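Read through the structures below before going on.
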Structure 1
Amino acid sequence: MPNSLLVIHVAVHVKPEFVDAFLQATLANARESVKEPGIARFDVVQDTEDPTRFVLAEAYRSAQAPAAHKETPHYLTWRDTVAPMMAEPRTSRRFVNRFPDDAGW
């Protein structure tokens, strides 16, 4: 994967009563995550038809960066804070970007 980003989409289904708290905790995590050298982009998106569903779109500069991210204090805080807010376990899928092909974001 030379000159490419590892993109991970994390799908989260939140219990309705926790949508606002989940969003606050997730935005705090995202604001710190984008400061990590291994993260090129960290988007938080919310479904327009079902506001209890979110996707975290995380773009990493290397295959090692996701593991480093999961060791940060802000990730660990987020993980522990939002776990009881989820309606079901979160899922993730890994992708490689194909455009732009130089990953020059």
Structure 2
Amino acid sequence: MTGGKLRTLLGQNIKLFRSARQISQAVLAEEADISIPFLSEIERGQKWPQPDNLAKIALALNVEVYDLFKPEKLITRDVQGIISKLTNDITKLANESITQINTIVKQSG
């Protein structure tokens, strides 16, 4: 894998993990003690973080540094678990809302 492709992979994975945590670049940048523009450049594959910054990013994302370099197909398992949990949570909330609406409709007559 070339350096450019590796940089792109790193950026995509950081963005993927950040999105999975549902946090903004601003929040991640603050937690990792780096600037927002620098994080944005990393996510776009334009800049390489120094090892200490890479470690801070991984820590802020609650992943290991090597997870940030995994090809997409390997990360998919982690993301699938997150998607599955979110889907279950959304379905549960939707069902609860429907039940509440039905109760209100019945009460109003």
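Observations on the model:
- Computed over structures 1, 2, relative contact order in percent (Cα under 8 Å, 6 or more apart) reaches its largest value in 1.
- Structures 1, 2 were shown, and distance in nm of label points 7 Å out along Cα→Cβ at positions 44 and 84 at 2.0 was computed from 1.
- Among candidates 1, 2, the computation of distance in nm of label points 7 Å out along Cα→Cβ at positions 4 and 36 that gave 2.1 used structure 1.
- Looking across 1, 2, the calculation of helix-only ellipticity at 222 nm (-39500 (n - 2.57) for each DSSP H run of 4 or more, over all residues; to 500) that yields -25000 traces back to 2.
Throughout, read-outs are computed from the coordinates displayed, never taken from laboratory work. Since we're looking at a predicted model, the values are computed, not measured. Cβ atoms are built from the backbone, for glycine too; each structure is taken alone.
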